Every structure is written in structure tokens, then in C-alpha cells.
1. Kindly point out which one of P, Q the value 3.8 was derived from, the read-out being distance in nm of label points 7 Å out along Cα→Cβ at positions 392 and 416.
2. For the read-out log10 I(q)/I(0) by the Debye sum over Cα atoms at q = 0.08, 0.11 Å⁻¹, a value of -0.76, -0.99 was computed from one structure; give its label from P, Q.
3. Given a value of 0 for helix-only ellipticity at 222 nm (-39500 (n - 2.57) for each DSSP H run of 4 or more, over all residues; to 500), point me to the structure among P, Q it was derived from.
4. By the measure FRET efficiency 1/(1 + (r/R0)^6) of positions 24 and 232 (r between Cβ atoms, R0 = 35 Å, to 0.05), tell me the structure among P, Q with the highest figure.
5. Taking relative contact order in percent (Cα under 8 Å, 6 or more apart) from the coordinates of each of P, Q, which one would give 8?
Structure P
Amino acid sequence: MTNKAPGARLSKSIAIVFFASGMRWILSCIKIIIIASLFGTTFAYDAYLVAFAIPEMITGLLVGVIAVTFIPIFTDYFVKEGDVKALDFASNLMSVFFIIGLLLTFITIVLAPLIVRLAAPGFNQETFRLAVRLIIIIFPIILIVTLTEIVARILQAYGHFIVPSLGNVLEVGVVIASLYFLSNKFGIFSLACGLLLGVFVKFIFQFLFLCRKVKHFHFRFGFNFRLPGIEKFSRLAAPLISCMLFLRIGTVIERLLASTLKEGSISILGYATALTDVPSEIFLSSIGIVLFPLISKYASEGKIADFKTVLSKGIRMGNFILVPIAVIFIFFGKQIIQSLLERGKFVSSMTHDTSIALALYALSLFAMGIYFFSAQACYAIQEINATLKIAIFFMILSTIFKVIIINYLSFAGLALVTSVALIFQSGFLMKFLIKKIGSLDGKIIAVSSFKILTASILMALACWLALRLVPAHTHKLIKLSTLLFTAGISYFVFSYLLRSKELATLKDLIKTTVL
């Protein structure tokens with residue numbers, strides 16, 4: 001849908017998305033800091049996390065289905081029948097998801113007390129009532145987010161990557177503004193309302209840009225279920241929803257079990273999850289947004305060699321970003337939490353528990369790149385059933401272990417089982433993928449992983465030495481700055497000395513952004 005050279009286009013797209021993702025990462029960290037200061041690990045934040053868990057899971061399911069199925073169908077329409085037919089399919093799909101979102105919102109409002117009782121049986125009456133009120137406010141995000149995802153995918157199909165990425169930045173900014181201006185008067189409701197307003201502003205921002213830039217797009221509310229694209233979407237959606245349900249239901253189960261522990265356990269896991277999710281979701285998703293259409297294209301065209309090359313590059317870049325972050329979280333998580341979160345209602349006694357959860361969740365980052373891109377590859381070659389079976393197996397197995405281990409390790413056991421399960425699930429996915437498409441640059445990935453891990457360990461040693469040189473009475477933010485600066489510089493230096501190919505790829509992306 002563009003005449004630019006594919007290689008230049010790919011590099012430029014990844015560079016733009018990475019830049020916007022960096023902005024979102026900074027704002028997301030600020031949001032976490034503000035939330036910790038305002039709510040700490042109180043029952044109010046426990047209630048919010050439970051209220052958010054169900055709509056988050058459903059939104060994730062629907063967005064995941066759209067992300068995987070929309071681009072191939074839309075592209076097929078565009079190539080074979082032109083953009084008018086392709087956009088007509090998109091308009092029909094938006095109408096379908098509008099009705100789905102309305103129905104889910106209405107059902108949730110009616111069944112909110114039952115949903116909260118099932119999701120958090122350990123809540124006392126005050127926390128229960130608060131969670132019910134919060135879920136009623138939050139649930140409409142399902143409607144808005146799914147429509148936004150379709151709009152974003154249309155824009156990406158036309159080569160407009162920066163607007164969806166900036167929309168994410170805008171969303172987080174609205175949440176921060178809501179917390180800053182409304183938290184004194186409305187407490188935890190300022191977070192729920194900020195979330196709802198943020199996704200709405202993001203939708204309007206992207207929708208207006210779409211109407212202005214894509215001349216044949218005109219949203220018309222209506223259904224045509226006989227449209228081939230809608231029929232194909234429906235056929236693909238059913239197994240995908242089942243697969244993604246088992247991939248995402250783990251968070252709901254985890255918070256259900258945590259609700260039976262001491263007050264604040266859900267919040268502790270929530271902060272640790274947020275810190276580990278920020279780099280994995282933002283940066284992996286940024287790479288995936290650009291690479292998945294390419295992987296799907298090569299899969300459909302039978303270009304297996306190109307398919308493997310792009311997949312290998314995605315895995316290696318994912319590891320290059322996430323492994324050093326995992327090492328930092330494991331060895332310096334306590335210092336990070338003290339510097340970022342320990343203020344206001346987040347007191348020092350909460351730091352120890354949160355740092356333990358953070359270190360255990362961080363173990364999953366070692367395998368996250370493999371897991372993410374292996375799953376994307378399975379979707380691209382339409383091996384959804386196999387992915388579903390693996391997801392079901394590990395969901396059941398991890399739930400059994402969580403029920404057992406929670407009696408011995410409390411919330412730490414939940415975090416540990418989650419990470420170990422994802423590591424093994426990644427291995428199974430990779431093994432299945434190799435069986436289907438053959439060897440996957442195994443030697444290149446292994447050498448790359450060794451260099452990345454070596455550079456990360458040397459980076460951790462450099463950080464330890466740097467922190468020992470900082471006087472004990474130094475302000476904690478200066479210590480954090482020293483830690484992050486040393487980590488960044490030393491990691492890139494050691495990667496350069498080890499001749500890491502991923503560093504050259506990153507250098508090319510930076511050049512592309514500047515030029």
C-alpha cells in the first residue's frame with residue numbers, strides 16, 4: 001500500500017514505533033510512581049486490580065484476535081478488490097464489535113457483584129463493594145479499545161505507524177493527568193475514570209486521523225454477515241479466542257488466589273507485574289506491530305527462508321532488550337522500587353515484598369522474546385490449535401502448582417510459578433515451530449543469547465561497582481540515575497566488545513530515525 005522500498009520502510013517503521021514506545025515507557029513509569037504514592041498496597045488498589053482484571057482479559061482476547069486476523073484479511077481485500085472493498089469490510093467489522101462491546105458492558109453492569117465475588121472470594125465487604133463500583137466504570141473500555149484496535153490496524157495497513165503509537169502515549173498521559181487533578185477528591189476512582197477517558201481520547205485521535213488520511217474510509221453502521229471477510233474472520237476468531245483465553249486467564253486466577261492472602265498481596269503482585277510488563281509489552285509489541293504483517297506475508301507466500309530470517313531477527317532483538325532488564329530487576333530491584341515507588345502511601349515495609357515479586361517475575365523476561373515471537377509465528381502459519389493445546393496444558397499445570405505452593409511461599413510462589421510456566425511454555429512453542437518449519441537459525445540465536453547474557457552479567461557487575469562508589473547518604477534518585485546510566489553505557493560497551501549483531505541493528509534504527 002506504499003511504493004517505498006520494503007527494507008527502508010521496515011527500518012523506518014520500527015524506528016518510529018520504538019521512539020514513541022520510549023515516550024510511552026517513560027510515562028508508564030511515571031504513572032506507576034504516582035499510583036504507588038497515592039494508593040500504596042491498600043485495599044483500594046487491590047479492588048482496582050481485581051475490577052480491571054476481567055475487562056483487561058476480555059479486551060486482550062478481542063484485541064489479540066483483531067491483531068492476528070485483521071491484517072491478512074484486509075490486505076487480501078486490498079490486493080484483489082481494491083481499497084473500497086477493504087474499507088467496507090473494516091466498517092462492517094467495527095459495527096460487529098460495537099454491538100459486542102455494548103452487550104458485554106450491559107451484562108457486566110448487571111452481573112458485576114457476581115463477577116467480583118467469583119474473581120476475589122477473599123475480599124471483605126468494603127473491598128468487595130468498591131470493586132463492584134470500579135468494574136462498572138472500567139468495563140466500557142472493551143467497546144472503545146476494540147474499535148481503536150481496528151482503526152489502528154487500518155492505519156498500519158496504509159503505512160501510518162506513528163499515529164497509533166502516539167495514541168498510546170496520549171492514553172497514558174490522560175491517566176496521569178486524571179490522577180494528578182482528581183485523586184484528592186475522588187481517590188481510586190480517578191484512576192478508573194482516567195483509564196476510561198484515556199482510551200476514549202486515543203480512539204478519537206486515531207479515528208479523526210483515519211478519516212482525514214484515508215480518503216475512501218467512511219464508517220457506516222451496518223452488518224453484512226455474508227461478506228466473505230466477515231465469515232473468514234468469524235472462522236478464525238473462534239479458536240483464537242479459546243487460545244488467548246487460556247493465555248490470559250492466568251492473571252485472573254492469580255489475583256483470585258492472592259485475594260485469600262493478606263491485604264495488599266494483590267497490589268504487591270500488581271506493581272511487580274506492571275514493572276515487568278512495561279518493557280515487554282511496549283517494546284515487544286512495537287517490534288511485533290511491524291514484523292507480524294511481514295511474517296504473515298512470507299508465510300502466505302510460502303517464503304519460508306524469509307519467514308525464518310524475520311522471526312529470528314525478532315527473537316534476537318527481543319532478547320537484546322529484555323534480558324538486561326531482567327538482570328537489572330533481579331539484582332537491583334530493591335533499589336529501583338525504593339527510588340521510584342517508596343513515597344506517600346507506599347512505605348518501606350512494602351518495598352521488600354514487592355522487590356521479591358519483581359525478581360521472580362523478571363525470570364520470565366529471559367524467555368519472553370522467544371514466547372512472543374514463537375506465538376506470532378504459529379498464528380502466521382495458522383497453527384492455532386497447537387498453540388491452544390500448549391496454552392491449556394500449562395494453564396492447568398501452573399494453576400495446580402499455584403494452589404499448592406501458595407501455602408508455603410505466599411505471593412512469591414504465585415510469581416515464581418508464573419515465570420517458570422512461561423519459560424517452559426516458550427520451549428514447547430519453539431520446539432513445535434521447529435518441527436513445522438525446520439531449523440530456525442538455532443546456532444545464530446544461541447550465540448546471540450550467549451553474548452547478550454554475558455554482556456548483561458558484566459553490566460550488573462559494573463552497576464554494583466558504581467553503586468559502591470556512591471556515598472551512602474546520597475539521595476536515592478541520584479543512586480537510581482547512577483544505576484541506570486551505568487547499566488545503559490556498560491551494556492552497550494560490552495555488547496560492542498562482544499560484537500553483538502543486535503547492537504548494529506539498533507544503530508541502523510537510530511540512523512533511520514535521525515535521517
Structure Q
Amino acid sequence: MAAAVFIAFMLFSSTYIVSAAGNFSCSITASGSCSYTKVLYLKNDTAGYYNAHAENVSGATYPYVICCDSNSTLSYNCGEATVVKLNATTNTHVQRGDYSGAIAYGISACLSGVPGYVNCTYVDDACPSERECFASMASAFASENNDTNAHVGPCDEYKRKICCRVISGLTVTYVNPTPGDNTRRISNSETINVTVTSDSGVSVDTCILEWNGANETMTMRGTGSSVTCDATKATNDGTDYTFKVYANDTVGNVANESSRTFRENDEPAKVVLTSPANYSHTTDRTPTFTWAIPSDADGDTLNYTINITCFLTSGGGCTAGENIYESNINTNSYTPSRELNYFGDDNYYYNWSVHAYDGYENGSWSDTWELIIDTNVSLVMLNATADFGENRVLGYTDNTTDNSPYPLSLRSASNCMIDVNISASNLLWETAPAPSAYFQYKVDWLSGESGAFNWSGSQTSWANVPQTNTSFVDYLNYTAGNSSLEIDIAIQVPGEESPGSKSSTLIFAGEYHR
């Protein structure tokens with residue numbers, strides 16, 4: 001070993017920070033205090049660490065050690081950076097790790113990092129900004145140029161610095177609009193887009209897209225150590241795709257992003273309508289619309305949207321709010337929650353169509369079918385007889401307002417507002433063959449159903465029973481519980497009426513109230 005001069009120092013601290021910036025830092029610390037990666041042990045002739053000899057980590061007897069930490073996982077395994085070389089396992093001088101002179105030392109003090117790799121250089125005065133100082137070194141003789149036969153010390157001790165960094169190499173990162181992993185896509189065209197950054201400042205060379213097992217070169221945008229790369233691929237419905245992106249730089253480093261898989265969604269099949277049949281007529285104002293459940297290659301749960309639109313045969317539509325556009329129907333049928341208001345009698349019709357939704361995209365609209373709502377005018381007699389008894393004397397009078405006998409009554413079983421007409425097929429009395437005060441009628445509320453018709457437009461006072469069709473009820477309702485009425489009857493036996501059974505048949509006819 002070459003001669004060396006040792007200089008002793010009085011130490012007041014057990015730790016000396018060599019560098020502590022970026023993602024890599026080292027400190028000289030007491031051997032028992034290092035909780036990170038121990039790289040090189042130090043000791044001088046006063047048991048300090050200035051102007052020190054070195055000991056390899058396999059010795060581990062010296063009181064101080066250079067202790068390194070990083071965002072990467074560090075180890076003293078060789079394979080990446082040989083920080084310095086030692087002439088012996090302990091009590092030795094060092095030479096730079098890349099020394100290529102005549103006498104090369106045989107023991108390496110190394111640093112490795114995962115992810116990335118460690119790289120060290122040797123400069124005078126100060127480490128470059130992108131590197132951190134590991135330690136400083138000085139040769140015993142000027143002719144050795146501080147490259148070999150050197151003592152080791154803190155970074156502020158000698159001119160020659162050992163400058164290291166953890167190089168993460170290339171970083172490949174997916175960015176929008178790249179499909180996410182295990183996602184469903186609907187565009188039938190996907191762009192795989194990445195940023196590629198070289199931590200070492202080396203230029204990015206190429207980006208490769210591995211697409212379902214086949215490789216292709218991506219379009220690189222920009223130059224240097226930070227670029228973007230992209231490739232656009234057509235995709236088919238109901239198909240799974242797997243992709244991964246690799247990049248390399250001009251010095252041969254290779255990196256990749258993780259593999260991703262996505263599925264190009266297969267939209268639901270076109271809905272086929274089933275009922276009501278196309279061009280059909282119905283008197284049901286809340287008809288149930290049904291359709292066949294369409295196929296979906298992905299097996300997704302489907303919901304449906306129905307569009308029911310009102311039209312006038314001469315052109316144009318109906319009043320605002322009449323059309324129905326209902327989504328999120330979870331069965332293959334739909335019954336409107338309100339009545340459809342426009343009738344074919346007034347030259348209106350409805351078009352209806354349906355499409356399915358699988359949670360990702362809509363299927364095609366079904367064919368459009370036409371439905372016509374017809375009016376249905378129907379009357380049901382509740383009480384069809386008013387019997388005024390027997391043996392009534394000439395001049396006898398009676399009416400049904402006291403419920404003795406009960407008045408006639410009826411209910412509308414229609415699907416629309418109606419007017420009701422009255423006529424008699426024959427009048428009650430032989431001696432009063434024309435409408436007269438001897439045989440009269442009027443309309444009244446049925447108990448519990450007041451408001452079932454338009455009072456002011458109806459015959460609510462006594463009137464002679466007509467022989468011809470005469471309107472006597474205006475705007476009779478059709479909704480359950482408020483669609484009935486009663487017809488009071490009044491009689492007076494004419495003074496010259498002959499004895500015998502007397503009867504009259506009244507005819508009640510309804511018609512749609514427009």
C-alpha cells in the first residue's frame with residue numbers, strides 16, 4: 001500500500017449529511033444508526049471519518065458507514081454502479097469505480113436500485129445538479145490524479161467528488177383517451193396514448209404498441225427525453241382487446257406500461273315490437289305496449305326507452321305535454337301512467353317505438369308502429385224501471401224525487417266525455433199522445449257523485465218527455481266513481497184517460513262530446 005498521511009480531527013457529531021436531495025441521498029453515520037443501505041465503512045486513525053480508510057460491507061467493523069436511501073429500493077449488490085473499488089476488504093485505499101489504469105483494485109463497493117438503476121460519475125469541485133454527492137476522495141500522490149490510491153471523506157473534504165443518482169430510465173405512462181383496464185368501450189375506434197420520459201435525459205427512440213399479440217410502431221410526437229406516442233385502432237363490437245406499450249431510448253434502455261384489457265361493447269339488438277299491432281285501433285286509453293326482449297352478446301341487463309308521439313292526420317302534432325318519452329323501463333312492456341288524450345274520431349293517431357340500453361350504449365330504435373285510440377260510448381242502466389203502482393185515479397200525480405218510486409239511473413261506461421239524449425218510443429197516456437206536462441223528466445246528481453256532468457248545460461228542471469232524440473245531459477264524466485246520474489220522472493193521470501196498464505219505453509243514447 002502506498003504511504004499515506006493521516007490527519008486527525010476532533011468530532012462533535014456522529015452524522016455527516018453528504019447529500020439529501022432528489023430521489024437519492026447518502027449520509028455518513030454511526031454504523032449502528034444506519035436504517036437504510038450500507039455501502040462503504042470508514043475509519044481514520046482517530047476513529048473518525050475524515051481522511052479515512054475504507055472497509056467493504058462484508059467487514060462491517062468500522063465505526064462509520066456511508067448510508068444511502070432512495071425512492072427506489074437500494075442494495076449494495078453489484079451489477080449496476082461500482083461506486084469505488086477497494087484494494088482490500090478492510091483498512092484500504094480506494095479508486096474510482098470505473099478506473100482503468102494499470103493497477104485495478106479487485107473488490108467493488110456497489111449500489112443497485114429497483115426500479116431504475118444507479119449511475120455514478122467522478123467530477124471536481126461540485127456534483128451536477130441532477131446528481132447527489134456520495135463522498136469525496138483524494139489520492140496520496142498528485143500523479144494519481146485523485147483516481148486511485150485514495151482516501152475517502154465527506155463531500156466537503158476533497159475536490160474530487162463521487163456523484164451518483166438513481167436513474168429510473170424510461171417512464172411510460174398512459175394518458176387520455178387511452179382505454180382503462182377492464183373497461184367497456186363504445187366508440188369502435190380507440191386511441192392508445194402515452195407519455196414517455198427519460199429520467200437520464202437520453203432521447204426517446206421508439207414506442208411500440210403490442211395490440212392483441214401483434215407489435216406495431218406508434219406515432220411519436222416531439223423529440224428528446226420527453227415525448228408522447230399514440231396509435232389509433234379500429235375495434236369491433238363484442239370483441240376483447242389487450243394492449244401494452246413499450247418504449248426504448250437511444251442508449252438501449254427499455255420500459256413499458258402495464259398490460260390493459262378492454263371490451264368493445266356489443267350494443268343491444270334492434271327491438272321488435274309485439275303489441276298493439278301496427279295500425280291497430282283500441283278503446284283503451286292506457287294501453288300496454290309490449291316488445292320482444294332483444295339479444296345482447298355481452299349478456300348485459302337491459303332497460304328500455306319508449307317514445308309515444310301524437311300526430312294529426314292532416315299534419316302537425318298535438319298539444320305540448322301529450323307526447324311520452326319514458327326511459328329506464330326495466331321490463332319489456334310499458335303502460336302509461338296517464339291516459340292518451342287524442343282520438344282517431346278527431347283524426348289523431350299515435351306513433352310508438354322502443355330502443356334498448358345495456359348500460360353503455362343504446363341499441364337501434366325499433367320500427368315505428370301506429371296506434372289509433374277510438375272513442376267508446378257506452379251506457380249501463382243502474383235502475384231501468386220506475387213503477388208508480390196500480391189503481392191510480394184520474395188526476396193522480398206523483399214523481400220520483402222522494403225515491404218512491406226510485407228514479408231511473410245510469411252510468412257511463414265510456415272512455416270519453418259524453419252527452420246523453422232522451423226520447424220515448426211511445427208516450428205514457430192515450431189521451432196525451434204528444435209531449436205534455438202529464439209525463440215529465442229531469443236529470444239530477446246520483447248520491448255521492450255530484451259533479452259527474454255539467455249541471456248548467458243539462459236538463460235539471462222538469463221538462464216534457466220528448467218523442468224525438470233530445471240532449472238532456474251535457475259532458476257526463478267517465479271516470480270510475482263519478483260517472484253516474486239519475487233521471488227523475490213525474491206523472492199526472494189525464495182526466496179522460498181510460499182504465500188499463502200504462503207504460504212507456506224511454507231510450508237513452510250517448511254520444512262523444514267533442
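1. Considering all the candidates, the number was obtained from Q.
2. On the way: P: -0.50, -1.00; Q: -0.76, -0.99.
The correct label is Q.
3. Q
4. Answer by largest value of FRET efficiency 1/(1 + (r/R0)^6) of positions 24 and 232 (r between Cβ atoms, R0 = 35 Å, to 0.05): P.
5. Structure Q accounts for this read-out.
Every number in this text was worked out from the coordinates using simple rules, so none of it is lab data. Predicted model only: the values in this text are computed from it and were never measured. Cβ atoms are built from the backbone, for glycine too; each structure is taken alone.
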